[in-house]
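Have a look at these structures, which come just after this line.
Readers should treat all values here as calculations from the given coordinates under stated rules, not as data from a laboratory. Since this is a predicted model, take the numbers as computed values, not measurements. Cβ atoms are built from the backbone, for glycine too; each structure is taken alone.
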Structure 1
């Protein structure tokens, strides 16, 4: 009778066990670790009530992020919405996302987003390697953005990446009724401004381990520059929603 080997996969440990002739052999292998998308979407918006389920282009606002994640299934294995709101939960489930019910103590106005992300990871029964965070209030994203950023994220072998855009404004502060320039000198041309960047919120990619440490991005995070017009969309008012609707109608193939 021929000798046969029994192979047992041990997850999440990166090992294989070989039983042969009653001996145990261990060898290192690359075991696939999941990448998930988390869309944090609590209810109770003050300035724009129910904003996460308001209609944009004929579908609820949050659905744009769900559909974007679904279009990137080559990268994203599962899509989770973290919410404390029944209407948001229904919309998420209707469009194929999974929902993690966010407890009340993590749903306050001053609770950081990372608390909700950590709660999602703690609720899962499998190990996650990477988390893609898609904010529902940034519903418009360039079509290939996640593909481009994820490739760089993997090549950099870092623990996080986030998107930024260059500032082209002359900024300053007012103190005692006096304007004090911050990033320029009076009379300086705007094209000569020192390059400064702002966090546009289009997407974040993080190792699950740093989220469990209470961070979305670290000091060593990779800033990916995006200067697409969609980077200017962040829904917080009715005017923001109307502007997003205008862009969606003007650039429907770019989303």
Structure 2
């Protein structure tokens, strides 16, 4: 017998304030204190530590809800890795985006060898549940070796300039890294970026690609999906459900 509980159970503030605080923090380059000040201007009195706890608890859940309700990403995956300096040690942020620039997934690792690439590929396949038509990467040899083991039937492109889509996707991360004065640990980076990437890219639709009326229509649709994602937490869920997993577990190639 499973007990049903609400994601917002025993929270003093309503879901609207909680979700708005989380949206402000992940959507814009704001600190917890900035969000606290913005809410105070609207007559909502709380501490920045409360906002921190909300982002930790609800950020990934909202991101998973967005992924569930968004249309399936494109069949052309752009992959890239960029270094992060955390506590004096180099780590690597692996990121995948589709041809529209939507973030598919990220993974923070201490290496960028074949094993690290295979781990990232398996994470992508487990989360997205489909195989792409084309992989586009830089000329790091780890990608080719890992693809041959995990996705041997997928076409692989490594030409110059073709991976600018993935390289440009790191810019919002660098901006937030400066605002946060770097990440405190690899786990901190993984927790923040896994939610930040999906939420931020969901609302970053490329304003220059649309006329004003079309842009407003697209943003209206995106906000409607967001409302569905945050309402999902208001539903009564069983304790046996895994809120951290956006999709059911599917078999992936083993190492």
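Worth a mention:
- Relative contact order in percent (Cα under 8 Å, 6 or more apart) derived as 29 - corresponding label from 1, 2: 2
- The maximum of distance in nm of label points 7 Å out along Cα→Cβ at positions 142 and 190 over structures 1, 2, that is, the highest value, falls on 1.
- Calculating volume of the Cα convex hull per residue in Å³ for structures 1, 2 picks out 1 as the one with the greatest value.
- With helix-only ellipticity at 222 nm (-39500 (n - 2.57) for each DSSP H run of 4 or more, over all residues; to 500) derived as -15500, matching label from 1, 2: 2
- Source structure (of 1, 2) for P(r) over Cα pairs in 10 Å bins from 0, in percent, for residues 46-109 alone, computed value 18, 32, 36, 13, 1: 2
- Answer label among 1, 2 for the case where distance in nm of label points 7 Å out along Cα→Cβ at positions 182 and 214, calculated from the coordinates, equals 2.6: 1
- Answer label among 1, 2 for the case where mean count of other Cβ atoms within 10 Å over residues 54-61, calculated from the coordinates, equals 16.8: 1
- When Cα Rg over 2.2 N^0.38 Å, for residues 166-229 alone is computed for each of 1, 2, the largest belongs to: 1
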